[in-house]
1. Which of 1, 2 yields 0.65 for FRET efficiency 1/(1 + (r/R0)^6) of positions 43 and 83 (r between Cβ atoms, R0 = 41 Å, to 0.05), as computed?
2. Of the structures labelled 1, 2, one was used to calculate helix-only ellipticity at 222 nm (-39500 (n - 2.57) for each DSSP H run of 4 or more, over all residues; to 500), giving -14000. Name it.
3. Determine which structure produced the value 53, 37, 27 for Cα extents along the principal axes in Å, calculated from the coordinates; the candidates are 1, 2.
4. Out of 1, 2, which structure matches 2.1 when distance in nm of label points 7 Å out along Cα→Cβ at positions 51 and 123 is calculated?
5. To which of 1, 2 does the computed value 3.0 (distance in nm of label points 7 Å out along Cα→Cβ at positions 107 and 131) belong?
Structure 1
Amino acid sequence: MHVQPDSLRIASTPQGKPYVEGADAIQFNVSHARDYSLVALSRSRDVGCDIEDRFEAADVDRLGPLVLHRDEAEAVNRLQGQARQDAFRRCWVRKEALLKAAGSGFLGDPRHVRPEDSAWVVHEKQIDASCTAAVAGTDAICAWHLLVPAEWD
């Protein structure tokens, strides 16, 4: 199907997930962090993504009980310091990417969701020491193309 770019319109579902009106063959999702933006595209199925470059120890203490499954919380809480924050960030991006792909985001209770138990394929990538990204979809293969701030000028 050939569609003129100026005829495309972005809309959102009642749950807030964006989509391209009239172009069902194109699925996308977006996320941004302080220094990064991530766009996930799929020509086949729903897709979700998340990128995070934050989470301090206080964030883990405050947000962990609200979003982590019991098993995830046990694994994260066995760690200390930066390793604990990094593990929490990995859990967060994987879970948010999956929930966004499913169309609900954090509207439902994320504590009941574990990416490992899902039919979705979750791809994760460490962008730098404090930034992690994930893309969830049904495709076993995921290509990453990172634009860094210096390339935006």
Structure 2
Amino acid sequence: MKGKAFTLMELMIVIVIIGILSAVGMVMFGGQSEKAKIAVAKSNHKSATKYIKIEVMKCDLGVTGVNIAKAAVAALSDFKNPYNTKQTAIVNYSVGTGADENAGLIGIVGDGPKANGFPTTVYVNSCVKIPCNPGENRIHSTLTF
């Protein structure tokens, strides 16, 4: 009894076709990971800014920018850095320097208490894309209360 089976040539053709399809797929979807990291970094920045605005509305207006920044960093510590998932995204120092190791970080800093009519200010700075050096790859928000 003669069984029907695939020849070696037919199997090789199938392997070549699968290889071509996977190569095309890698080229088409290769940049999606970087786009997702940028989107997460922008979303984290926006969420942190909204959180600070909402919490300040709840608080006494005499609070200092330094305390607001520290409270925001503590409350948002579960945000993850999309470029380094072992690291939290929220830090209590400025990330506006443009160094690539700041990618995905959100720096929240504040100034002193209201005095002599000057408002309290909180600065939220983020690097959303590598390289961080061009200004268009960073986001800066100034929140004045």
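Just so it is clear, none of the values below were taken in a lab; they were calculated from the coordinates. Predicted model only: the values in this text are computed from it and were never measured. Cβ atoms are built from the backbone, for glycine too; each structure is taken alone.
1. 1
2. Checking each candidate, the match is 2.
3. It traces back to 1.
4. Computed on structure 2.
5. Only structure 1 yields this read-out.
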